[in-house]
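Trainee: Take a look at the structures below.
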Structure 1
Amino acid sequence: MPKENKTSSALPAVKRESRFIIIGRRLMKNPSAVVGLVVAVLLVLMAIFAPLLAPYSYEKQDLFNTRAAPSFEHPFGTDELGRDVLSRIIYGSRFSLSIGLLSVIVGTSIGMLFGSIAGYFGGAVDNIIMRFIDILQSIPGILLAITVSVVLGPGFLNSMLALSIGAIPMSSRLLRASILGIRTEEYLEAAISINARTPRIIGRHVLPNSFAPVLVSATMMIGHVILGAAMLSFIGLGIQPPTPEWGSMIAGGRSLIRSAPHMVIFPGIFIMLAVLSVNLFGDGLRDALDPKLKK
């Protein structure tokens, strides 16, 4: 009787880790990325649970206690109308963070649509789309946001649309470059050979294998959009008072910066924390997704 091959059966089955777990492990080894992630999560939780965390309503006025310095009753002081600065910062995180996140999601989604079409089809389609992206990218982002805000008017939704336009060119170019690099891969040729539909090929094979650079860029872009939203509110084209927003709070206290500097300092600190945390996490995510850094 033939002998059984016990060698192959004795070998333990190798469990293959998912790419998500591998990236997460690399990310956790980066201290600055962990710090950025923790701070960003805390800011998001602050925005979600603002009604529970804020000691006062952001609209409550105390005209007998205006421009008060930080104290036990008002840790961040009060503004020119006697409103608690800490409460307005906590509620303002809802608008500042959401406008940054939503603008990047909308702009990146549109950019990915253009980039995937240009990179996959190439030729005349690629030239037409990329010339449009060149024109859009030639306009300074802040000038474009101001122009759109002036045309549409101030407000949360209009500011989001104005800032989302600036996220389109970068995501389009990154995705197009990634797709051009994988367009000749064998798995794409196999999908084409079995007459798979183009939307399915792009959605199931192209985007998942070329999305990493766009994800890193979108993460880093959130910080720039938060700064852009604060800038629009600072010049009166963003979210309008009495709705709290960090940029509009700085604008309200700029004329009182000598007598009540807390009205400017504390909103500015939270803008800095939001932008810094996202940038730190984005840098760590870029390193974790870099195949040259595999260990």
Structure 2
Amino acid sequence: MKQSARHIIESIHKKISENGLHSSSIEEKNYNYEFIVNFNERKIKVQVYFGKKGNKIVLQGDPNTYEYNRIKSVVFDEKPPEIADDNIEYDEYIGTDECGKGDYFGPLVVAAVYVNKETSEKLRNLGVRDSKDLSNSRIDSLAPEIISIIKKNNYEIYSLEPDEYNKKYEKFRNLNSLLTYCHSKVVSKLLNRVKCNLVITDKFSNRNLEIHPSIDTKDIKFIMETSAEKYTGVAAASILARNKFNEWFLKQKEIGLDLPKGASDAVLEAARNIDKDKLQKFAKLHFKVTQKLR
């Protein structure tokens, strides 16, 4: 039974690879063989148990996700699941989203994207969805394709790098106020280039955007909605923002600084290795991480 289980897990491992999915190497445990598939930042464990009653294939993960069911379809030779499309898409609108507000290191990046019926459909066919469901490599490969579809004048990105971020935060003294400023900035710039009467923002507070007074907003509807990445334009904005965020970390790595994301203990350790006089060039100083350095 053990030998046949080995053949089964090797066959599954090969099929996973042939479908362009990335997985760990096969490990032997006391009662099973297993490996982990990393798919859109979700981890699905594939196990083949062996015993007196025969072999049994088990998947561990959230069965309600697309990723789990995609792996399941490969393992059991089933029809691949369709990507859920419950979006209520508007004919045209500007979508905005941000990246980096919860990360000690790196910039705060806000992006705005204008989409219409044609570009929205092309983006959906490309696989554009909430950036949190996509791997960094997928984000970075999607970003130029998104720009190719929506064209240069139909998006705006504002990357508030740490040094400037810290100065702005001193002025606003509140993250939501700073986010309002950044979202308003990219939307105002985009509204100067495209005529559009709808703006959808992934909700971060109850404050309204503060559009530049030179822009007449009386006929523009502003929607701030939780989980607004369900709208293709907002999802595209989230991908462009995260791509710009990723680029900043890559630049630091090129000069010898391999900085972690988030605000974990690993971040604290990395911060301790940076000269305190230079920390403002890499980190958002109002985070609690800074207080722990004292």
Structure 3
Amino acid sequence: MHSKSKREIGGKLIRYILIIFFGIPMIMPVLWMVTTALKDNAAVFKLPPQWIPESFHWENFTIGLARVDFWARFLNTLIIALLCMVGAIASSLSVGYALSRFRFAGRKLWFYLIIGSMMIPGMVTVMPMFRFWTRVGAYGTWWPMIIPAFLGAPFNTFLARQFLSTIPKSYDEAAKIDGAKNIQVLTRVIAPLCKPLIAYMAISAFQGAWNDYMNPLLYVISKPEKWTLSLAVARLQSGTYGAEWNLFMAADIIYFLPVLILFFFFQDYFMEGLGSMTASGVK
């Protein structure tokens, strides 16, 4: 018994050592970002590199945020990200529900087309979509970034269909006996059972919209008042403001904090969602 406890302690110790060993390379870029944000711009290029600044320049954060007009761009990004999150959840969950519950002609074909569309590289569709949105008069607006989220993301739709297939249809039948319509079954019966799935889709959709750089660059680059944070922060280190890396790093830290906070508070749901979806995929 004593030797077994020693083996368990030894195993845990080895795991912790491996976690620290592989975790350090992942933490180093973040630490370098933080230390760069606290230096003056000249100290950024000193050799050998200074991990601990000689003097801490906290004003870099206020200057960097002022340079990118933070609160206006934060509001722009938040509106787009929240709408994309709602659209991704509503569209993917409803399409996944239809594919997993209803019997109709071409159901498998539609499912295979959705899966097949994931194999199309995103860059292939950039020019056709740009020409489309330009012709319908949506250039210079947020609609090209928001509307696609309401059309169903192929990967999220696939996950929704697989996840919902594991929920017994007896729940639907019981609700319909009580007079519930399909939309009521989805929103009041099925959706509450899909909290891990919804949490995963919410975080991934919010993060994708928050970090999106290509679409704002294509559609609102000529409208500074409609810029998102990703575009404004990127412009901070080139072009408009010049390369002041300490200010860029300071603004970048504040930029990624909302997604980090979102994941921190909902990480249990997120990890549960990944585990549940992995199990449903195996089934």
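Trainee: Of the structures 1, 2, 3, report the one carrying the highest value of relative contact order in percent (Cα under 8 Å, 6 or more apart).
Mentor: 3
Trainee: Then there's this: Assign the value 24.6, 101, calculated as Rg and Dmax of the Cα atoms in Å, to the correct structure from 1, 2, 3.
Mentor: On the way: 1: 24.6, 101; 2: 22.6, 77; 3: 23.8, 75.
The value was obtained from structure 1.
Trainee: As an exercise: distance in nm of label points 7 Å out along Cα→Cβ at positions 88 and 152, calculated from one structure in 1, 2, 3, equals 2.5. Which structure is it?
Mentor: 1
Readers should treat all values here as calculations from the given coordinates under stated rules, not as data from a laboratory. The model shown is predicted, which means the values in this text are computed figures rather than measured ones. Cβ atoms are built from the backbone, for glycine too; each structure is taken alone.
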